[in-house]
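Dropping the structures in below, format is structure tokens.
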Structure 1
Amino acid sequence: MKKGIVAMVVAFAASAQAAGENVKVGFCARTITSAAAPFAIAEKMGWYGPSGMKVQLVPIPGSTDCVKLVATGDLPYSLPSVEPLPAARAQGVKAKIFYTAYQGNIYGIAVGKDSPIRAIKDLKGKKIGVASMASGGVHVARGVLAMTGLDPEKDARIVVVGEAAQAAALLRGGEVAALSMYDTQYALIQAAGVPLRMLDAGPLSRFPSNGFLALEETLRKDRAQAVALGRGYAMGTVFAMANPEAAVKILYEVYPQTRPSGKTEEVAIRDDVKTLLARAEHWRLEAGGVKRWGESSIKDFDAYIDFLLKWNVIKDKVPGTELVTNELIDEVNRFDAAKIEAQAKSYK
């Protein structure tokens, strides 16, 4: 499996070099969706800085693999959720999240709208679908099952259902009783004709989620590059939130593979705007109680680690200060957000 993932990274690297692009970023899902709009906007607008830096997104099956590939040096940056990072730090991997992209937790447990399952405890003896076994959804499922008094190893079964339409078909067909996935996948599943209902997952929604991860050595040696990546993404985020439809159109232009097939342009944009808006809820600074784009709330990360530790999802207590850093955030935020919003609203 590891060889296959590395081969994928090498293949994307080759295409990046051919196109003159120079920075690889692990996008921790198999499919690039409208959640990637900030990257596309930053590239379209030239917001990665005067050096002309370009970003090549590399689809990776999940956050666990995203962390591993940064740890091994196969990727300089990735955008994982934090759950796999404490184990990597405990094994001596000197890597930190330097920009929290999703201030609210994007994960949760969902069932079909008309499912008889009303609470997490009702999942005893059931199958729960995840995008991949490398997904942060695995950690989340184990945590919320344990929180409810169930044994994640014995009382429920976590199985791979893939993404979007594939997951929708398996839930609709009763192959799984619930899904442990994330906001954009849930939007795509509902767009595929499967209405969903979220189960109460306790404190989960209050915890932070994904952020840009890099080795500490990378942040020292390539600080300007990391700042440019974070600032470009932040500016793209502000634009996307101010004009979601324009954001999706730019996404299709920069990453044409994201344009859905079998749909009219109007329907494709409508559906992808819904997907983007699902992610935008977690981009908001208010979701994390922070003031600056990319800022990491140490107390919220500490609280999440305590939650994961309490329910035996992770084995090692790692302080939030070893997982995240705000050292680059002042530099990342050296742009005029109001100007970006105005530009977005007038964009044609």
Structure 2
Amino acid sequence: MEFFNSHKKLFSSALVFFLFLTLIICILPALNNQKTYQPLPGSRALTEEESRGKAIYIQEGCVGCHTQQVRNVDMDEVFGDRPSLAVDYARNRRLNLFQNTATLMGTERTGPDLINIGTRQPSKEWHYSHLYNPRSVVPESIMPSYKWLFLNKESLDPGDIEVSVPIEFRKGIEGKIVPSKDGRALIAYLLSLKQTGLPTGKPSGDFLYKIKKKTLEASGDNNLPDGEALFTTNCVSCHQTNGEGLPGAFPPLKNSPVVLGENLELYITIIMKGYDARPEFATMPAVGTNAGFTAEDVAALINHERTSWGNPGKKVTVEEVKLIMAKIK
């Protein structure tokens, strides 16, 4: 009882016990994790501009609506090639002795996950349009506009990037709309977010609770994937649900000579490898390659685009697509 009557002994013992628990529960496991989980081969540290963009991402509250982690459930497969692992965050280092860095994994997914957005949507022009006014590229978006990250100029200076904003979203603003230094840094950070491939032979983990994929068997398309779903996932953000694209930014697929033309090799090459032959429009990334399209996926997508929005196009077969994909590989 003498021990409990001595406040010095009592509080000293509590302090020693607290420090002991801190050591074995917090410090030692953290040091072990830091030693065990090293950055993946092929990953890289953020550049100075990308690091500044990360700070802007935090400053603007993006983490409140967007996550940066792909869960191991089938509904998350659209956001990345594999479930996220601890090593994906191994490059997050302390800023100093007293300040840790945020992993930005997020706690709520109001908007889509961004851990692989640099691969899923590598178009810089799209990101600038989306940041200026999300409704200009995604009409249903509830994301706020970040117009304060842009400048309005009468003429472009060397190095400026003009953002193509449709007239209905300018609201009387004339001149050139260009991203500020903070806006460019934020987009640079978003484009740097790409899942790094695992070393050869390493298991990546499976997506659980698989959802049965919808096919077009009933419409006579030989069990092709759902072309409309593929379009919605990979193409609609640029070419829009009505297939009319955005003037000065993304070309229309409605009545498109490429979509309705006879040059199927050009069509498939654009889907798989991207396109940059029309300076009046933004560069199209290699959507098919980035998304890992199979010949069945490409055939389903082409058939959807050729028969939507009033397009009177001719459907293609998987065999036709396979021959061309093998040729352009």
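Listed values, structure above:
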read-out: Which of 1, 2 yields -13500 [helix-only ellipticity at 222 nm (-39500 (n - 2.57) for each DSSP H run of 4 or more, over all residues; to 500), calculated]; value: 1
read-out: Which entry (1, 2) yields the derived value 0.30 for FRET efficiency 1/(1 + (r/R0)^6) of positions 25 and 153 (r between Cβ atoms, R0 = 30 Å, to 0.05); value: 1
read-out: Which of 1, 2 yields 23.0 [Kirkwood radius over Cα pairs in Å, calculated]; value: 2
read-out: For mean count of other Cβ atoms within 10 Å over residues 177-184 computed as 25.5, the structure of 1, 2 it came from; value: 1
read-out: Origin of the derived value 26 (relative contact order in percent (Cα under 8 Å, 6 or more apart); candidates 1, 2); value: 1
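Each value in this text was obtained by applying a stated rule to the coordinates, not by laboratory testing. Everything quoted here is computed from the prediction, not taken from an experiment. Cβ atoms are built from the backbone, for glycine too; each structure is taken alone.
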